[in-house]
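Readers should treat all values here as calculations from the given coordinates under stated rules, not as data from a laboratory. It should be emphasised that the depicted structure is a prediction, and the values quoted were computed from it without experimental measurement.
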Structure I
């Protein structure tokens, strides 16, 4: 190791993932998070909240494309979309690529994260802030879900891991409110971690979602900075048809959208789970 500063993620017990910081660009403690931004020769700009990697400029497209385009191309009419979390606005950028989306509401608890990301990650989120369909509200996502009278076709929960301010976004109460504010045929997608390193958290989420929604599943995305193997994105709905969309329809709906990870074939394949993940999910659903 050189004399350059090293920044470590210690999200998972027994594992330390260290990134060499070519430069420390920013450090701050906000009202909700401890925020750090470094530059790294492989990952570009890397944002950490409370010691956990949130987004990098090099690989953000992988996670954001799969969280956005899988439900939006599967839904017959994703007119009204809600994002809870997602303060870096990379997910919003992908959502707004869909002309069928007429309005996008984003609920983020920490205004500092949004303003910070607007300044430092403009290479991917700049289009969001000039799009008339976009509205960001600084509020607690769980409280919004419990109180709002609005209804949505697609809800994307781009949360931190289930600790600190993000823990409430993994509870049965929150998932119940997600079902309440989904329109009939709506789709909920949630961030459900890396099952190899977070089997308990994954199973708890899968069990709760299967109790609350008639249809629940999950699909996979591989993101280099989210250490530990495939990350899972939870899928919940009251309608199974959106899980069985023909690849030709997916291709038609996404034909004008520029992507670097998502394809209709990847969409279909992402629901094919490695056996150990399928076994974890099946155990949770049966319990």
Structure II
């Protein structure tokens, strides 16, 4: 046990030593910009695919169950209803069209991942886009898992008390599983280089546990009765976009830190635990 603790301390020390703190804010901001452009189209494509798999009525019912457990402020319920209705109304060719802006998110992520990795990369933008399209094939099934649990979790959130605690525990584990699998796919197909399977699982699920807790905090943030538009003269759209962009920016900081930890873990496993220092990130 003491040996494992020492290894964990060594890995944490190496992550801190090689992590480019001075520039990571800029790279996270860049990934956030691409996320603002690509996440909504990616969500539309995923919901469209789920609607084709289970039917529009089943998707709408599951989304309503999920909405029932969320805070009602800041226009969140209406935004999710509009997103679902728009996805269900799209034709197949529209679903293909939205994949183009969705793929831009892959470019932004790959460029950010490259800055905290130990490898050089060519055709970064195109490889990131193609990798994101691969992840998009898996995304509908992950969304389906989350929505399948919503009829159970939503009422628990709405009941409050110990039911709320149980709902949080269940929701955390569902989000932990789906987010971790998504991160493993991103680290494998979108990030540059080739990480080992063991490092991918450790890094993806370790980062996923942090992200899952972060997203539970976002639900709490939605419940705070403060108008997001207050600092912007009461303009609701500006306030909503700014608040969501801030949370997306913080999320990308965590993802980049998790990816750097995964790179370090992969290097340590490749060296067989001999403790040789990893090279500085490019």
Structure III
């Protein structure tokens, strides 16, 4: 049984790789549990390590729709759950003025699903086949909003006063991501499986570049990863993520850079807009620094 389970994990890794996502064994094992147990998965880690890509890859693998709720400070339930289409309701009320039916019957018409605007959370539990629901950067919301998530993540149902309780026919796969800007409540954590996602190792990042950017020559791909991994060790404000690595590899190709060498530092400096994203970090990567990093590649 243990051997069969490990085979399943390796098989999932291979399937994810065919869909363009490189997952280490621990993440693949957690995703396998997420799919089989239908438990939400909380992915925590620095921005840029590929947490959002996990949900995208899972949707591709499952051949289902990805529904994304992008969280932000001040996100309210109406934006995340549902809203009533007030304009259409007002128009319907006008049209029903001459209707002789009882008021209660008219209210049932006005507060029916045809006037309901489904936002991501409601859409996720009413979509068939079951989608992948990505609740991205949940740490940007407040504890009050987390409380609204508890019913959804516990029972996959939602209460709408005018309609009653709406339950999912089939549980969606739920991925929550957090950049760690705020501590997530214990109540929310208890409802989720958990995985910390770190910056990729050298070998993993090299495999990502070769998979996602096959046009990059093997030598340049190796040097790009060496350079980026060295930059991450510097005292900088925003460490480049995997997306920046891929963008920078593409930028180097477009500038005609076939190898990272000290004597080509000028063109490397010209390409850094794809790699570093703050003024301070850009100022710290001076030509002498770039030459030193290039020489080590």
Among I, II, III, structure where helix-only ellipticity at 222 nm (-39500 (n - 2.57) for each DSSP H run of 4 or more, over all residues; to 500) as derived comes to -28500: II
Match the computed value 21 of relative contact order in percent (Cα under 8 Å, 6 or more apart) to one of the structures I, II, III, and report its label. III
Match the computed value 1.10 of Rg/Rh (Cα atoms, Kirkwood Rh) to one of the structures I, II, III, and report its label. III
